[in-house]
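No value in this document is a laboratory result; all are computed from the given coordinates. None of the values given here were measured: they were computed from a predicted structure. Cβ atoms are built from the backbone, for glycine too; each structure is taken alone.
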Structure 1
Amino acid sequence: MWWLVEIIRETKPKMILWENVPGCLAADMRRNYKKFITALNTVGYHTYAKILNAKDFGVPQHRDRVFVLAIRKDIEINFEMPRGYDSGIRIRDILESDVSESYTINNDTVRKMLKSTFHQTQRKIHNINKHCFTICARTDPPYVRITAGKVRKFTAKECFRLMGFSDDDFYKCKGAGVSDAQLYKQAGNSIVVNVLMAIFGELYGVEWQHQVYGNFYKTEQQRINELPLLQAA
């Protein structure tokens with residue numbers, strides 16, 4: 001990140017958006033993170049930071065990331081990081097309806113995965129009625145249980161949807177000759193589009209909620225009505 005500070009020092013861009021995994025705030029990394037924020041302040045930037053989770057911005061993926069927006073101190077702007085909510089979208093809502101049987105995993109493989117003592121292996125089989133775990137920059141996709149007796153791989157298009165990309169975006173990449181293996185990797189290595197739309201919407205004063213949540217948009221009153229009357233002890 002230090003080379004980034006030097007580039008910022010020399011070029012003085014109006015704004016910088018930095019994204020990283022929450023591990024950058026872990027005990028052994030926190031000192032570097034604080035030094036990074038201090039360095040941005042020293043070279044002339046106000047910083048705004050927050051952990052945002054993609055599942056609160058209209059995609060069914062649990063993907064929390066640290067976002068830092070740095071704004072040059074001579075720019076007068078009122079900004080705060082967006083506040084999202086669970087819109088109710090789940091894996092079932094982004095699945096393709098007609099998927100080749102070549103994506104299906106045989107039952108012996110599924111049984112071995114479920115018996116595995118490796119937690120990450122068990123987590124690879126997702127429930128369609130829940131959020132997906134974080135998809136990674138890997139060439140092999142995670143799996144989803146479609147029915148009691150059927151588990152299959154996510155398609156590359158579904159992984160793009162889990163990152164907030166449109167199907168048109170996917171077809172442009174596919175049409176450029178990118179292999180499925182690389183499409184999986186590109187999806188897992190990206191930043192969720194919906195979260196970026198929310199941040200930039202707040203930054204430029206643009207209404208972003210309808211675009212981000214689509215058919216799952218909820219008014220403030222709807223969200224209030226869904227709150228439990230009593231919190232569990």
Structure 2
Amino acid sequence: MKVSFPHMGNYYPAFKSLMENLGCEVLVPPSTSRKTMELGARYAPEFSCLSFKINLGNYIEALDLGADVVKTEIIAHAVAAQYFNPDVRTVIEIGGQDSKIILLRNGVVVDFAMNSICAAGCGAFLDYQARRLNMPIETFGAFALKSKSAVNIAGRCTVFAESDMVHKQQIGQPLENIICGLCEAIVRNYLNNVGKGKKISSPVVFQGGVAANQCEIVVIEQEKEVIARWGSRCGKWNI
């Protein structure tokens with residue numbers, strides 16, 4: 001069985017070596033080219049970002065060359081979730097640069113979606129705000145849980161969200177209320193964007209780097225019954 005994956009530029013040799021050490025026959029797709037992008041643009045949804053289209057082009061080229069299995073992050077997260085909870089039906093994943101929802105039925109991925117707007121609802125924005133406030137990201141969520149009354153933060157756009165946070169600081173809102181409001185905005189943005197139109201069924205597993213934020217866990221649990229949560233490395237378990 002030939003296994004393939006996105007080309008990943010100069011990083012592919014490490015993954016190729018790992019898969020070969022696990023006993024897999026590896027087929028490395030061609031380097032990203034104009035053909036790669038044309039294939040990705042032809043078959044990807046119109047709203048998809050360039051990175052998604054390049055990866056899709058890589059997958060198609062690998063399959064054309066004879067690959068039997070293509071490793072994707074969707075499958076990686078689904079397999080990891082089932083490793084920890086075989087009955088999982090929904091994976092909520094909020095990572096550093098993107099977020100996704102994966103629906104499973106009887107152990108099979110039946111649907112998924114990824115964020116189609118900017119990174120306001122992802123971990124990178126939380127990390128940036130933590131640095132701006134001179135606060136370690138590791139304590140960001142715990143500090144937010146000190147809030148007695150979270151303020152409303154616009155969460156669909158990084159520019160609007162940051163402007164909203166600065167304004168709330170200027171009018172004297174407690175910092176913990178502002179950060180808690182940001183954590184709520186992240187979840188609200190996810191459910192209204194990535195989760196829109198999807199039937200989120202229990203058991204639900206919360207994955208991705210944002211799952212390491214204690215406040216985000218509390219907010220997610222208020223919205224959905226999260227029965228397991230594993231941090232940023234969960235997608236790697238599929239390897």
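Details
- The maximum of distance in nm of label points 7 Å out along Cα→Cβ at positions 30 and 134 over structures 1, 2, that is, the highest value, falls on 2.
- Origin of the derived value -10000 (helix-only ellipticity at 222 nm (-39500 (n - 2.57) for each DSSP H run of 4 or more, over all residues; to 500); candidates 1, 2): 1
- At a computed 3.5 (distance in nm of label points 7 Å out along Cα→Cβ at positions 46 and 206), which of 1, 2: 2
- Test item: distance in nm of label points 7 Å out along Cα→Cβ at positions 150 and 182 calculated as 1.3, pick one of 1, 2: 2
- Of the structures 1, 2, the one that 17.2 was derived from, the read-out being mean count of other Cβ atoms within 10 Å over residues 86-93: 1
- Structure from which 60, 45, 42 was derived, Cα extents along the principal axes in Å, options 1, 2: 1
- Each of 1, 2 could give P(r) over Cα pairs in 10 Å bins from 0, in percent, for residues 38-157 alone, but the derived value 11, 30, 33, 20, 6, 1 comes from 2.
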